[in-house]
Structure 1
């Protein structure tokens with residue numbers, strides 16, 4: 001009887017442990033994911049970057065390919081940095097995530113990631129943009145802030161959302177800790193953590209009957225999410241502190257485009273609840 005109770009107790013603790021692990025990794029972005037027919041797959045990251053941004057992309061790619069460095073056993077999603085197929089506009093390319101930087105203007109955002117959806121949940125292409133209009137300013141121009149934003153924006157194209165949006169550090173690039181000001185020399189939140197990999201394994205725990213990662217056809221520029229904030233569509237959610245906004249739009253071809261916007265600290269100072277697209281009269 002005692003042995004039976006011990007077995008039941010151990011089984012219960014294991015079950016609780018599994019539930020806690022699943023609960024702790026709960027930052028899927030709407031269930032969006034790349035369709036693929038193998039348990040592990042490689043996503044091509046198009047390098048359209050200049051300055052020192054390519055180094056930040058390579059560092060982020062290496063981190064996302066190395067789950068064991070962060071206490072995780074495996075990852076279903078590997079990244080491969082390849083020659084970019086886009087331009088400063090960052091046109092999306094089917095089957096890839098294109099990564100770009102440029103002086104996109106005083107529009108209030110540091111980083112912007114868009115994913116194109118078919119069949120309700122399947123990502124067909126993605127883009128990640130870093131705004132040098134702000135990163136060229138001394139307040140944001142430090143390697144830790146750049147690494148944080150790069151790591152986060154490319155991970156949005158995987159289907160990951162934020163672990164935290166209150167400004168605290170979870171020591172994951174999927175939080176909204178700011179590596180600026182007094183924190184400029186801190187490398188907290190510049191890399192993934194074990195919960196990010198746990199979430200990826202949950203998102204990609206199944207295989208699909210089709211794939212959206214093999215094609216590399218050029219996309220129609222008419223489908224691109226542009227620098228004009230009005231092209232992002234409807235505001236569907238925003239973090240309490242105003243630094244994160246999510247928008248949805250539909251292309252002429254009927255695909256849904258979902259865009260994460262990471263606003264500057266200045267943008268949210270006066271009105272965290274405002275739609276910051278219109279702060280500067282856009």
Structure 2
């Protein structure tokens with residue numbers, strides 16, 4: 001039987017069922033709702049999209065790496081700029097420093113099972129650089145276009161590994177992940193980075209379009225952990241169902257790799273921690 005590391009190296013992803021208990025998932029969802037209820041919405045939303053991110057990036061987004069920040073769905077506002085619904089159900093996600101700044105998210109991110117998994121995957125030099133609670137609310141949760149995580153967390157050599165935790169059941173109806181087994185052997189297509197003159201850009205590294213052939217749905221139950229290689233193409237469709245699809249994700253990099261100053265997300269690399277609390 002192949003080890004977890006061998007399977008990950010072959011497929012570019014892992015699906016680990018019953019990784020977290022329902023109670024652990026519920027605690028994260030409850031904490032996210034508490035954080036949102038205390039968010040002082042000042043009328044200047046930062047909307048998250050994986051396409052044309054440069055157009056919607058602002059100082060709030062760029063400076064969110066070591067903060068707890070709130071991002072809205074692109075269709076959450078009417079033509080006058082007012083929310084169509086209540087604030088919580090208008091949010092796309094909370095990010096990007098939850099794992100370092102909140103006790104509940106810290107405990108979840110650095111659980112005993114995560115520490116063991118990191119060891120099994122030979123990630124002793126890895127640190128957690130960002131985290132997100134992703135809501136994917138019923139009816140409003142938007143599409144996440146095909147992308148590679150290393151686009152947003154570029155290192156030399158490539159070392160990005162993501163962990164995606166299903167806080168609720170994820171199905172084709174409510175927007176589960178789709179991924180391409182073995183797709184991590186493809187080249188990195190783009191690098192989302194800061195421009196010298198200010199702002200951000202999606203710098204194209206390889207113009208070859210993603211092939212959607214071979215993409216499969218990763219329908220998983222609550223408590224499942226999906227491990228994603230940074231080069232693995234993946235996406236999710238809009239949630240058109242009546243059930244939300246909350247998830248939590250963390251992204252990690254090898255602390256020994258080069259992390260360019262051009263990367264949009266900047267942290268004090270010496271202060272970043274791995275999976276030990």
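Computed from the coordinates by the stated procedures, all read-outs in this text should not be read as laboratory data. Values in this document were obtained by computation on a predicted structure and should not be read as measured data. Cβ atoms are built from the backbone, for glycine too; each structure is taken alone.
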Origin of the derived value 1.00 (FRET efficiency 1/(1 + (r/R0)^6) of positions 84 and 116 (r between Cβ atoms, R0 = 35 Å, to 0.05); candidates 1, 2): 1
Structure responsible for 22, with relative contact order in percent (Cα under 8 Å, 6 or more apart) calculated and labels 1, 2 on offer: 1
Which of 1, 2 yields 2.0 [distance in nm of label points 7 Å out along Cα→Cβ at positions 108 and 260, calculated]: 1
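Taking mean count of other Cβ atoms within 10 Å over residues 156-163 as the criterion, which structure among 1, 2 has the greatest value?
Top value of mean count of other Cβ atoms within 10 Å over residues 156-163 goes to structure 1.
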log10 I(q)/I(0) by the Debye sum over Cα atoms at q = 0.12, 0.17 Å⁻¹, for residues 100-227 alone derived as -0.53, -0.97 - corresponding label from 1, 2: 1
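From which structure (1, 2) was helix-only ellipticity at 222 nm (-39500 (n - 2.57) for each DSSP H run of 4 or more, over all residues; to 500) calculated, if the value obtained is -5000?
Working: 1: -7000; 2: -5000.
So the calculation was done on 2.
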